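Asks: For reference, the structures are reproduced in the following blocks.
Every number here is computed from the coordinates shown, using simple stated rules; none is lab data. Being a predicted model, the structure only gives us computed values, none of them experimental. Cβ atoms are built from the backbone, for glycine too; each structure is taken alone.
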Structure 1
């Protein structure tokens, strides 16, 4: 038994060494919009931007979100298009009131969404309607954002500056998620950590690497890139729409020169963190976080039973084996097992610590990653069960059919 346990621990340790050394430095938090973009840079020409905000029953948060958008310090022309996705809580009335309160009713355009057609997700259908209405302004960029985001006043300017400076088709930031309650502090930083492990930001930002991802709360995309991929309709059924959009853009190309004789066939995208722009959406209980993860976790696995099985085996091997080996090694008096397990646990703690620090949580939470990973594994299993029961993808009163 001891030999088997030691073998599993050595395998887990090898995986962690591989992740830390060869997996795109996913554990670092250095890809940040506020760090990488020169705030004071003056653009020679100021692109026209249209902001599209899909909103369904967001009366509680829409005032703060829209105020932050309308008060952006971007010196160029920008208009905000709020698509009221058949809300029943007066979302549109609150939006109109905010526009008048900040003295910018001319920049606020409220669109009453029409019925959801077959084959579309609700959010993407709302975005499609917003883009169609905004197109009359012939914008250089569309800024796609959610109704629960409070934008730093400089967010739009930083995004546009980054896109223009680096000739990017798409720029996206994962906004700072709310991290106030016990459950948020325990589970939300790990959500970001796992996302970065799945899509290492350095790989996403490398035009020669096929990895593509974006964060739906804040996406700036050129009109040309959106037209090149065929518009939002090409991802109309995607539940993980942000990553689907990024993947379509990166695959679409742009034929930019890489060097003297080399030509890149991939679109250029950038994804990073934001320390200033934040999500207002509360996840103050285990149930709310569980539902958020379970809604799309099995989708992330492409609804594959084999990938699910691999996840159910791989997550315990990577995250649970080290602490279990520490305990078993101490109980058995086998210090080789205990010390090897401790080394694996310290490596995962080292990897998780930058995310914990970014979210300003207690450093001791970095040691809790094994327990957190166990909960996320259960959420993933529940996501598959919901899918098989026809309850997958439920959001805002809508349940989308299984693909």
Structure 2
């Protein structure tokens, strides 16, 4: 038996938790550089604000309906997500973190409990511990648990449990084929054109052989899961990462090489920190830069450079050195750059690095230095210690975040204040 716990309107809910004065006002969260809507509260959804709507196109609605607008605060959302997952882990020894705001829980061996009551206990504990509301779907397979979760949110119950065939059939008759987990937009469109409108149509009107022919083995797994046959196991350990990236669109165009060096250095340092946190090392690094393709009035340029490292590493100093070399190779004067990024790949476990007999770097010394830097950052916060080439002045290349809330849970100087 599986449960899927999915936070309601997660980004918007995080903002509401620390801003109770918002009340029932609609809330939207914007993408990088305050560009497009990436999250909406229930109130904003009822107003008809679509996902991905450019912020400038809804300015009139923002004024008319007094919508609370926030810049994306991923530091806050990431920490709140970790708190949610920590609480969920109390309810089962087997947990799969599926995304920043949802997780699968294995309830095998919990069948003697009233699982509906157990689902409500999960909801109440999370609400009390984080202030975030969640929906819980419980079913024999992960795909059915996903469907039950959607139904729980739609009907307002918060928890939905399906086990008997009659209950499963009722759920499948209600579930549009386009909302089935594992069936993409292309397949759902084809199925709808063939008269398959619901999940029930999918499992009753199509045979396993036809599904295999049209949708491969992945479609067959979904077909079986909807029939209550478990095919997709719980993944307690996330699959190994293939790459780690830090990229940004700039709030203002960047022409100056020194400013671009600052940004790329910062991105490389961020990648290195992520590598160390994951106990990985990178064998390749790519740096890219490009102009704003939407500005047809400006000259356009885009380029990238991939460098292979002699020894895989997570050393900030080393990765920064290669990132700067790559940027120097591709930078051209006379262009206004809108975005840059660093991507590290060819990742290996830090304990399985193939050494180079001609390597002259004192890696033990560098490792101790990186550990010291990480301890300082952990104790005093992000950017409390930096490499000099990251720049010490104001970062004009930063993103536009005019409506950024505080990092209430991760910054001592931004901790919430309660006035009596």
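Asks: Comparing distance in nm of label points 7 Å out along Cα→Cβ at positions 300 and 316 across structures 1, 2, which is largest?
Replies: Ranking 1, 2 on distance in nm of label points 7 Å out along Cα→Cβ at positions 300 and 316, first place is 2.
Asks: Related question: For the read-out helix-only ellipticity at 222 nm (-39500 (n - 2.57) for each DSSP H run of 4 or more, over all residues; to 500), a value of -14500 was computed from one structure; give its label from 1, 2. Walk me through the numbers on the way to the answer.
Replies: Numbers: 1: -14500; 2: -12000.
Value -14500 for helix-only ellipticity at 222 nm (-39500 (n - 2.57) for each DSSP H run of 4 or more, over all residues; to 500) corresponds to 1 out of 1, 2.
Asks: Between 1, 2, which one scores greatest on mean count of other Cβ atoms within 10 Å over residues 212-219?
Replies: Details: 1: 24.5; 2: 14.6.
Biggest value here belongs to 1.
Asks: Something else now. Quick one: relative contact order in percent (Cα under 8 Å, 6 or more apart) came out at 16 when computed from one of 1, 2, so which one is it? Mind showing how you got there, number by number?
Replies: Values: 1: 20; 2: 16.
Label of the originating structure: 2.
Asks: With Cα Rg over 2.2 N^0.38 Å coming out at 1.04, pick the structure among 1, 2 it was computed from.
Replies: Values: 1: 1.04; 2: 1.12.
Attributed to the structure labelled 1.
Asks: Given a value of 1.00 for FRET efficiency 1/(1 + (r/R0)^6) of positions 4 and 84 (r between Cβ atoms, R0 = 41 Å, to 0.05), calculated from one of 1, 2, which structure does it belong to? Before the final figure, lay out each step's value.
Replies: Working: 1: 0.10; 2: 1.00.
Matching structure: 2.
Asks: Ranked on distance in nm of label points 7 Å out along Cα→Cβ at positions 172 and 292, which label among 1, 2 comes first with the largest value? Mind showing how you got there, number by number?
Replies: On the way: 1: 1.7; 2: 5.2.
Checked 1, 2; max of distance in nm of label points 7 Å out along Cα→Cβ at positions 172 and 292 sits with 2.
Asks: Among the shown structures 1, 2, from which was the value 0.75 of FRET efficiency 1/(1 + (r/R0)^6) of positions 100 and 276 (r between Cβ atoms, R0 = 25 Å, to 0.05) calculated? Kindly include the intermediate steps, with their values, before the conclusion.
Replies: Details: 1: 0.40; 2: 0.75.
It traces back to 2.
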